[in-house]
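So, here come the structures, one by one.
What follows is calculated from the coordinates using simple rules that are stated; it is not laboratory data. Nothing here was measured: the structure is a model prediction, and the numbers come from that model. Cβ atoms are built from the backbone, for glycine too; each structure is taken alone.
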Structure 1
Amino acid sequence: MPGTSDVSHSPVIAEIDFEKPGKQFGALRVPQSRNDSGWGTISIPIVVVKNGKGPTILFTAGNHGDEYEGQVTLLNLSRALDPQEIEGRVIIIPAMHFPAALNGTRMSPIDGKDFNRSFPGNPRGTFAEVLAHYVDSRLLPLCDFQMDLHSGGHGMDVYCCTALHDLDDPAMMRRSLDMANAFNAPVTIVLKEVNAGPTLLAAAEKRKIPALSSELGGRAYVNIDNLEVTERGVRNVLKHVGIMKGTPAPHPRYGKSRVMTVPDFNCYIFVPRAGLFQPADHLGAMVTAGRPAGWLHFIEDPSAPPIELTYKASGLLWCTRGEARVQTGDPVVVIAQDRAS
């Protein structure tokens, strides 16, 4: 099993028995003192399905509250998964950062934190830090595999993909890539991510747990095609790791997942000032350096011509802006390129 860390001080109460066979619907009760309730708590729904002695996987969604394909997929899986279908244990948290999920926001309405930049957490910190500490110190040590389901939220729209970090450990890299191939999204993105250290994915990797993240859509709605990819992919991963019988089913339209990367900041376009962004191409298009990527318009001055933004790299338009209104420094384009094997 993966290594453990000090867990003695977590104030989170798990109202569920992780060792009990069968299916359980329960809660993680996180203390949250308020003016009107000094002993108040916030309950985060959790589901455990267990049968036999196989491996354990943790599926999470709602790490950011406005990302929905993963939340819907895990809600459906929670109801549908029969203990007799599996050999092992499946831990499911459909809306992990529960206050943000209820609020429909990326950041916490309680402490303003980005939950996915709060790991390994702090048992005496703010709400997000306390919860991150529990996930890192109590749940990850139970796991042999982990997958965190993300989308682009309000701010971005992302071409449906799994995502993993570019790891220095070849064996870990191979196991993570094998999981991604089994999930079988149209694209697999291998990243040296900006500020990756405080993420759940990095926390799992530090424990030598094969793990995946993902970007399964965006614009804060449920994309029907991407939901189908996600639901198929989650069951493919269960088959790949040996918890569910059968072999992963390839997607009828996409075939094998295309392994890509974002090699440098030439693949990004950041806007020079606030305005309205008009894209030039559809998400998923193959684009060429030097061509127009879009235009930045200014409603405060109808006489001002828009600023033309140009691609600095060629490749797949992997990520674009989800909302037209942008602030200075916002990314509006990210290009992915094929990764050398």
Structure 2
Amino acid sequence: MENRETLGTRAARRAKRFALTNQIGMALLFSVLLFLTNVILSPRSLNINAFGSIFALTIMLAIASAGQTIIIISGGGGIDLSVGAVMSLTALLTVGIMRGSEGYFLATLLMSIGLGAAAGLVNGVGVALIGLPPMIVTMCVANVVTRLQYVLTEGKPSGTASPWFTRSMTYRIGGVIPTSVFYGFCIFLLVLFILNRSRYGMRLFLTGNNERAAYLSGIRTARIKIIAYVTAGILAGVAGFLGAGYMNFVRGSTFDTFTMRTIIAVVIGGALLTGGKGSYIGTLAGALLITVLTNCLAVFNMSQATTDMVMGIVLIAILAMYNRTAPVRQ
């Protein structure tokens, strides 16, 4: 009996250690458990289309979360509340300019990059040079961008993405793997290079860990942060552009809910809101968990308000478990 209790205690200790130290593994485990629960409660959800939808929506959220990952790693309480607004604006303008025509793909892509970069630059200058709180600056930019949607469309969004663009985002290889995986893979390689293989990435982590020490060591921390916000703005613009192709027709504020979801995905993936720690692979795992959870709630006809409430509860739980700072002993 003692041996059994010892083995049980040891297994429980290992399980607890795994849960507390392996956020990526826990995100993947919960994704599987949620999917199985969904299948048990609603067997009709076990089909090829369901797998394809999970793939496609995870890729969309992961692309939108790429810039958020970079900003949160930069530290100083960095966060971007304008992601969803920028995505909605670029998506609206993309379908409004394309109007089903094949000839505006490159023009709308460059426009999306430019608008995202402009929003990111305003955020970066406000945070790094003027010294305003990131939450306040990015919230104000989000409000301006949201109002700009209605000004430019006069409250009546119209237009559709080109047929080729829509096919390139929605076609599924073998009925399961969406071709949008190609776009997601390109973003994945880019962000992975920035964070893990570039000199900028090394300086970004150093700035996030200890901005003062990084500055004293010769790193231009203000420039690092501005580049982080500009990069995040560009990635949000590209995400909105790709989202327009995926959804074909876009309404105002279509992607506004992505703001909270990108933050949750990054935090689930192991990033610290205080900065200096995080990975894009972890963000991918977080995006998968959120997508499976959202899909599970949709199967049971949960309202958007209920979904947002659940997402808020998930964020609070993750912060309570993994983002607490150890107390300092006097």
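Using the calculated result 0.80 for FRET efficiency 1/(1 + (r/R0)^6) of positions 169 and 273 (r between Cβ atoms, R0 = 41 Å, to 0.05), pick out the matching structure from 1, 2.
Working: 1: 0.45; 2: 0.80.
Computed on structure 2.
Which one of 1, 2 has helix-only ellipticity at 222 nm (-39500 (n - 2.57) for each DSSP H run of 4 or more, over all residues; to 500), as calculated from the coordinates, equal to -5500? Mind dumping the intermediate values first?
Working: 1: -5500; 2: -24500.
It traces back to 1.
Identify the structure, out of 1, 2, from whose coordinates relative contact order in percent (Cα under 8 Å, 6 or more apart) was calculated to give 33. Don't skip to the end; give the middle numbers.
Working: 1: 16; 2: 33.
Answer for the origin of the read-out: 2.
Consider the structures 1, 2: one of them gives 2.4 for distance in nm of label points 7 Å out along Cα→Cβ at positions 113 and 241 as calculated from the coordinates. Say which. Could the numbers behind the result be given before it?
On the way: 1: 2.4; 2: 0.6.
Going label by label, the one that fits is 1.
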